[in-house]
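K.L.:
These are the structures, in structure tokens.
All of the numbers you see were taken from the coordinates with simple rules; none came from a lab. Remember, it's a predicted structure, so these values are computed and weren't measured experimentally. Cβ atoms are built from the backbone, for glycine too; each structure is taken alone.
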Structure I
Amino acid sequence: MGRTPYAVTETPADDLKPSFRSDVTVELVKHSAADSDVLWAARVSTAGEQSLGELKKDPERSKGLINYLMRDRHGSPFEHNSMTFFISAPIFVFREFMRHRVGWSYNEESGRYRELQSVFYVPDESRKLVQEGRPGKYRFVEGTSAQQELVGRVMEDAYVHAYEAYQEMLAAGVAREVARSVLPVGLFSSMYATCNARSLMHFLGLRTQHELAKVPSFPQREIEMVGEKMEAEWARLMPLTYAAFNDNGRVAP
């Protein structure tokens, strides 16, 4: 017989000991995305249905059309494609991520139906720790070695105690959906996120800081780490669209 969703199962001792990460995982698991998708969608408006072979006959014209669409913000041709990413990151990153709703689909792992693993986020030395200035006009600067040590020690201690409390409740038969309440937002979660090029451009415009951006953005570093990895995958799939995005100030059409 199968287990009920709330059955508490044996967890290997090694999995009970918290582990700590300072990176994120982004994997492109499937896609249907190419510059030709943009061209096909755009040219059907004026030329009717065309084969992809016809669209590739004049590369410079194709490049010019994509740039025109981006520059003049004709956005719908950039929606006829799809990319699905597997993402593993701290929960607080996902809370920001899911502010992006138009053109996105999400499925995140459930703390109701599976025991959550003891993997937690602790920033490394490259993460700037100190915020200077007032809201809306601030910057982050390097922390001291003492601050770095403090952050690592306090975070790790808090994570260990939280996960011990979680395990104690599970062992007593408390439902996973109740026991998970003690776990912090630094816990790693995972999800599939599906988007199209237009929705990804909106995301990158807000969640990455880039020298070519016409509109400055000041994202939290951890979600920017996810954005940078997604951007690298997209640039490989749709190089003409990616170049036009950068050439036109990284403003989504």
Structure II
Amino acid sequence: MLEVKNLSVSINGRKILDDLDLTVRDGEVAALMGPNGSGKSTLSHVIAGRKDYMVESGDILLNGESLLDLEPDVRAAKGLFLAFQYPIEIPGVATLTFLKATVNAQRKRRGQEELSTPDFMKRVKAAANKLKISQEMLKRALNVGFSGGEKKRMDILQMALLEPSFAILDETDSGLDIDALRVVAGGVNALRAPGRGFLVITHYQRLLDYVVPDTVHVMAHGRIMRSGGKELAVELEKSGYRDYNAEPAVA
């Protein structure tokens, strides 16, 4: 379970999150929607441990444990995963090498035995096939020359291999055509489980046609302004965010 309690965050002296409260329970898929500049991506970065934000007050708990004093890699080992809006390219680092190193680093930190190469290859091939990721892609440098859809699928592949207890998808639907969206959504839905929560950050309702949320939260002015069921996303698609009138902010 993820609990964000009375969280206020600033950057360069400007407040971005303002006394924000949010709870996402185990097994729940929560959608976070809102206008540009409302602080959605800032929230995801602060949860993951990005350093250039100042936490002024409040706390972030994952399964009852505060994350604020933990380094990003420790947060990841505790079960947190963030799929980036813009996955980075890492020239010179083979995708398979990166994936195996990442999986085994987390397993080692959790006190688990590292996977052998045959066991790892068995897992990665099975997961890649479900996401329509070719073996040729796995042999290339991480995300280098990949299309937007391929990069997003690679993020979901990482999530499938790491098996986090809580995953944040920061505008994963950005830049995807309908076919890629269906593949990515299918990968996310396959990972839904009673012990795994999701926070899905998006501007648009179309992703939520494929990854149907249990709850929808509307964010503006750095805080949650309204919460409801999946029908709230449909309402927002029709009416937009004019009622929330968010001021531009760095996010």
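K.L.:
If you rank structures I, II by distance in nm of label points 7 Å out along Cα→Cβ at positions 34 and 186, which sits at the top with the largest value?
P.N.:
Numbers: I: 4.6; II: 3.4.
The maximum falls on structure I.
K.L.:
Another question, then. Tell me which structure, out of I, II, gives -13000 once helix-only ellipticity at 222 nm (-39500 (n - 2.57) for each DSSP H run of 4 or more, over all residues; to 500) is calculated.
P.N.:
Checking each candidate, the match is I.
K.L.:
Additional query: Match the computed value -0.58, -0.95 of log10 I(q)/I(0) by the Debye sum over Cα atoms at q = 0.11, 0.14 Å⁻¹ to one of the structures I, II, and report its label.
P.N.:
Source structure: II.
K.L.:
From which structure (I, II) was P(r) over Cα pairs in 10 Å bins from 0, in percent, for residues 82-201 alone calculated, if the value obtained is 13, 46, 36, 5, 0?
P.N.:
Only structure II yields this read-out.
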